[in-house]
Structure I
Amino acid sequence: MNDGAVMAAHGLWATAARRLTHDRSTLLAGGVILFITLLALFGPALSRYTYEGLDWDHIAVPPDLANGHWLGTDRLGRDLFVRTLHGVRISLLIGVLATAVSLVIGVSWGAAAGYAGGRADELMMRTVDVLYSLPYIFIVIILSTVFARGNVYVLLFAIGAVGWLTMARIVRGQALALKHREFVEAAVVTGVSAPTILTRHIVPNLIGPVVVYATLTIPQLILYESFLSFLGLGVQEPLASLGSLINQGAREIESAAWMLLVPAGFLVVLLVCFNFLGDGLRDALDPRDR
């Protein structure tokens, strides 16, 4: 990038940071996400129970501080506080890593298609259109079932591998506009190779839209994973995700409502906060509103 492009990018990020510091809802959402993430990582250490340990003296008991089961137990006497936090770990892990997989594929594909143009662009984007016509969730189910049902890493790859299509379209549109900017044309004239132009000039100028879309993709993929686990096609016992815990709680809603309300509450809060954060970042990084 030339000096003008660097200064413009610096000004955009400085303006975005200033806006975010005055956006209380976005800051609150980010703080809640950070708190839940830290709680999921270190919270289980605060309890004397493990996520798969059985307490035969306290089976399906409601939340109670006295016995150490702060959020109650399930039908096997397992501590719901610890199991829910482990479920948050797995749901966040799959959501974040699957988003990373989809971004790597989507950004690479979209940037290459937009910069190449012509027949290459036409062929690559028609491939995206064909994949878009296929039922997304069924592809994930088939991939996760065929290769290793219940394997966390296979599940996150299956979700991420077919979640890149929208990002490819977004990046392709941005790349088409950037390829005609002065700093890109100057790089072409001086003989810089196409891969270098993509990595040093095109992709760095796409960080804003990529960050915003990534923030909005994470809750979408968490929801997909929860849906698959709810159906019994995702994370398997003895592990638990929010979707599998909600499945177990739904069967006990009449007699043990806390078994549903606890994991469902964590899932709703995470989804709402990620969407608030994504909306805030989108507004802060919008160059048309500077």
Structure II
Amino acid sequence: MPTYKEPVFIVGMPRSGTTLVQGILCNTKKYFPMPETHFFVRATYNLPEKNLSKENRKRIRRKLLKKSRIKIDREFPNDLTTQKDIFEYLVDQFNTDGSLTFLEKTPRHVFFYSKILEYYPDAKFICMIREPKNVVSSQLTNSPKKNKSVIRLSLLYNKITTAILNIRNNNNVYTIKYEDLTTETEMVLKNTCNFLNLPYASKLVDNVAAPPEIVSSHEFWKKKNIDQEMIQKNKADKWRKALSPGQANIINFITKSHAEKFEYDLPYEWTQILSGFGQDILRLFSPSEFKKAFSKYHG
């Protein structure tokens, strides 16, 4: 099993260009492509760090198969008794050409910044952020689950922005706003390459198609990344196709104090907020949504 040096973790807000950045960086040929693992936030959540039992390993494998849709042909070897052992075993399944560095992208791994640094003290993190209404509207429209709560997704936005704010001034963290990536692409990618000690090449802008390996079969909303040759310009009002005025105002109200720290201006009207609560309250109090709304990581 290789000892991985200087790995990169793309974390932060879902539906904010995380797949796009992963695909671009994989095209540098320094990193081998792999899908989202959800390893820390799903597969090993609430399990011991060491001395994993056979049942623990079975649960991890089951979560990886169900949540990450990662194909694991056999049981984990018995000598893999720590979470790090299993994580590196998992990563190694995608290291087909013997590369020394991996790039892992699971947005909610931002909550596990300190734990990841215990594994890889030289790791670097790219945090992605985006205007909240476009984040929430994308989660509503590009998901097989159509009854997601806008309130719950707004609370998740706040959880993730809080985690980003706690680490963004660290030397091993670089924050990218999706809007900047799509409008000032060359500058952002040059800064990203400088952060990762990579040589910048213009071909990174000319062809941004993602390797197929980073898109799992169930992630239909990512399929466009495989065929996308050029970065599409950000449509600031794209959210209007999916959100009512009430929903938009409630997102602005809930996320305003967090989003302002990233220079997003979010006005709201109280009458529209009340309308938004009325539209969303039954969704929020469905058993699955209510539980997620107040969970620590899963949102």
Structure III
Amino acid sequence: MNLPTAFDVIAEWASLNKVPVHEARFRFAQYAVLRAIADSRSLSASLVFKGGNALDFIWEPNRSTKDLDSSARENGLQMPELKRLLGDSLSRVGRLTGVFCRVQHMEQRPPGEHKTFITFVGKVGYALRDDRKNRERILQGRDVSTVVPLDISLNELICATENIDLDGTHSLQVCTLEDIVAEKLRALLQQIPRNRLRCQDVLDIALILAQRQLDEGSIAAYLLQKASVRNVQVAKKAFREDEIRRRASENYADLQVTVRKTFIPFEEAFSKIINFIERLNIPE
């Protein structure tokens, strides 16, 4: 896993990965939160790490975000139980790692009962061992400004996972590359009905296609399954629609400052995706 796993290696890790020390400190806090999930029998069995940071930390390091995204296999997971399990595990891991953490906010989106696709949106406040002021605030149960955001989705279809060694002693369920690509392809198709812009997915998919050999049959099957759950129509011609391209291109150039290794210009990246789509066994 491409994260610092001990306080004493933060500076060295920052140098090796060509990132500022303050970013490496934040990455260490992210590691502590992921370790808390892995350290809990209940959470590690239920939560599957996914999204851009799963791609960056595990499969293809290039571009990271602040949020830690997971999906729950247990769709009946309730927010009070999630907060309790995560809070207990964060306390244990904090004593071992020196990253003092507490769940200082969590809410359901969208709010209300009888919602199908729910996300628990949370913030874990943290303080590294040399941050005495924030450490004291956390130990007193008070909020701090240094936070790791996390999103935990319910009722999202996870098609394939692998257990990934976190630090030699803990493992984490992580979506496979094929699952991540299928999820990002579905998100591109959902730009119009959800009124979203998904430029980051274009860059991420293009990078994977440039660097990895993928199981195209699995991606096609996963895409059709994931789209069916969301009532999204999948067809090759849908990816060619001008509005899909336009939305995906908006703000794309801004991503260049977020990458550490490879930036692929939009036209080249989108062409890679369209060429890939043409090979998939999905409706025309």
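Every read-out reported here was derived from the displayed coordinates using simple, explicitly stated rules and does not represent laboratory data. These numbers were taken from a predicted model, which means no experiment stands behind them. Cβ atoms are built from the backbone, for glycine too; each structure is taken alone.
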Computed 0.25 for FRET efficiency 1/(1 + (r/R0)^6) of positions 38 and 166 (r between Cβ atoms, R0 = 25 Å, to 0.05) - originating structure among I, II, III: I
Of the structures I, II, III, the one that 2.11 was derived from, the read-out being Cα Rg over 2.2 N^0.38 Å, for residues 54-125 alone: I
Test item: Rg/Rh (Cα atoms, Kirkwood Rh), for residues 46-181 alone calculated as 0.97, pick one of I, II, III: III
